[in-house]
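See the structures that follow.
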Structure 1
Amino acid sequence: MFSMAYHFEYDWFSGHIPRFTRLLGEFKGTPATGLEIGTHEGRSCVWMMKNILTDAGSKLITVDAFEQSVLRSNIEECGCLDRVDVRIGLSRDVLPTVARGSIDFAYIDGSHWSCDVLEDAVNVFRLVRVGGVIGFDDYLWDDPSFNQHGTPKPAIDAFLLCYSHKVTLLEKSSQVWIRKENE
């Protein structure tokens with residue numbers, strides 16, 4: 001799946017590949033624009049570029065608070081450096097620089113603190129076009145070592161409650177996926 005030329009230490013993504021294939025497959029071979037919050041070493045970024053964002057006109061905006069030392073070399077190894085827009089900074093600061101309605105799909109896997117997840121959800125919703133897809137990772141995550149400011153679940157639940165008339169729920173398990181139906 002991933003060649004030895006990549007430099008990945010962690011794999012929190014591969015188990016989600018069947019879900020990504022199913023829920024993002026409609027964008028394969030189209031000039032789609034994706035958005036990823038939380039790229040770490042670039043494993044999901046590389047997979048999406050090789051398997052979903054395959055059209056020469058497609059691109060991915062990837063946002064992370066910190067740049068891992070191997071991120072750009074992994075993207076370069078993928079052969080997609082010219083179609084990946086790496087933006088380092090907090091999502092709350094970076095997302096307002098993205099044009100509203102310009103995103104076909106988004107994957108939210110950045111900060112896991114409740115207020116940050118809720119803020120990312122609301123901001124991403126504005127960026128995704130009607131008909132676009134939004135995925136949330138780690139819906140059930142709860143690590144006491146890192147959850148001092150909450151977990152994704154209450155934020156995602158609050159977003160789904162408030163935006164229920166604007167989205168269709170596609171999946172709710174360890175991840176939550178929705179389709180934006182209207183503004």
Structure 2
Amino acid sequence: MAMLHVYTGNGKGKTTAALGLAIRAAGHGSKVEIIQFMKSRPTGEKIIIRRMRSAGIRNINLTQFGINKYFKNKEAFGRHLSEAKKGMAYARKLLRERKCNMLILDEINVAVKCGLISAEDAMRFAEKALGRMEVVFTGRGCPEKIIRKADYVTCMKEVKHPFSKDIKARKTIEL
């Protein structure tokens with residue numbers, strides 16, 4: 001029975017938890033697809049999954065849909081919007097073709113919050129996927145209706161973080 005997982009909240013660890021779940025599932029032979037919204041840089045997870053695939057471990061894949069810019073202007077927003085649409089089209093293709101057992105939509109909650117994907121579209125996707133594949137939504141600000149629908153919900157609570165001391169994201173920890 002496939003279920004919907006949500007990792008949300010202001011604390012660190014949402015993507016990390018989803019990636020741990022991905023590795024566990026892949027270790028048991030499941031085909032895992034990870035779609036990252038609003039990301040395009042070479043994150044640690046992207047680098048290691050590329051290496052794993054080169055080494056012949058092909059049941060885990062990561063695809064990014066985003067640009068390396070924040071929403072500073074309409075052009076950046078438009079490019080993020082275009083990438084988010086491509087990401088959702090890819091997710092629907094994976095669902096339609098049953099290409100995986102687990103699909104992680106990393107930062108989809110933020111994409112919804114920023115207006116790149118409608119909450120209704122995300123919800124419709126989750127409803128269609130349930131029963132067919134395990135689905136994981138990550139990111140801050142998950143809409144309440146998705147939280148109500150989810151089978152697993154974990155809210156990461158920030159207690160203390162170096163960002164509050166103006167320490168930038170570090171490779172191996174946040175990137």
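No lab work stands behind these numbers, since they all come straight from the coordinates. Fair warning: this is a prediction, and the values are worked out from it, not measured in the lab. Cβ atoms are built from the backbone, for glycine too; each structure is taken alone.
Of the structures labelled 1, 2, one was used to calculate helix-only ellipticity at 222 nm (-39500 (n - 2.57) for each DSSP H run of 4 or more, over all residues; to 500), giving -13000. Name it.
Among 1, 2, the structure yielding -13000 for helix-only ellipticity at 222 nm (-39500 (n - 2.57) for each DSSP H run of 4 or more, over all residues; to 500) is 2.
Where does the value 22.0 come from, among 1, 2, when mean count of other Cβ atoms within 10 Å over residues 58-65 is the thing being computed?
So the calculation was done on 1.
Check the numbers for distance in nm of label points 7 Å out along Cα→Cβ at positions 18 and 130 across 1, 2 and tell me which is largest.
1
Say we calculate relative contact order in percent (Cα under 8 Å, 6 or more apart) for every structure; which of 1, 2 gives the highest result?
Structure 2 gives the largest value of relative contact order in percent (Cα under 8 Å, 6 or more apart) among 1, 2.
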